[in-house]
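Please find the structures below.
Bear in mind that the values in this text are calculations on the coordinates, not laboratory data. Since this is a predicted model, take the numbers as computed values, not measurements. Cβ atoms are built from the backbone, for glycine too; each structure is taken alone.
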Structure P
C-alpha cells in the first residue's frame, strides 16, 4: 500500500525490531552512552524510560 507508493522495502511502522530502520538521534546517542557507562562500570541498575515507539527496544538491541 503506502510502502509501494513511497518506495519502501518494508513497513516502517511494523510491530517488530528492524535495526536497519533505526536512526540514532542525538538523544538516542546520549541514552546509549549512559547505558553503556552503567554496563562498563557494573552498576546494579539502569532505567530506560520513554513513551511507546520512541526507540527503547531498538536502543537496547543496539547496546547488545
Structure Q
C-alpha cells in the first residue's frame, strides 16, 4: 500500500535558462523520501529554504 503521494514527473531533465545547473536527476523514492541530484558546471555556493503551503524545498544556486 502507498503511504505517500509519488512524484510522477520526469526523472531526469535539463532546466532551460540556468547556466550553472546542467541537470536534475531523481535517484529514487523510498518510503516517501525522494532523492535528487543537482548537476552543476562548477563548485557553487547555494542556499536551501524549506517552504510551506504548498510544501517545497528551494535550492538557490549562486551565479
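Can you say which of P, Q returns 36 when relative contact order in percent (Cα under 8 Å, 6 or more apart) is computed?
P
Out of P, Q, which has the highest value for percent of Cα pairs over 15 Å apart?
Q
Given structures P, Q, which gives the highest value for distance in nm of label points 7 Å out along Cα→Cβ at positions 7 and 31?
On the way: P: 3.0; Q: 1.9.
Going through P, Q one by one, distance in nm of label points 7 Å out along Cα→Cβ at positions 7 and 31 peaks for structure P.
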Given a value of 0 for helix-only ellipticity at 222 nm (-39500 (n - 2.57) for each DSSP H run of 4 or more, over all residues; to 500), calculated from one of P, Q, which structure does it belong to?
Q
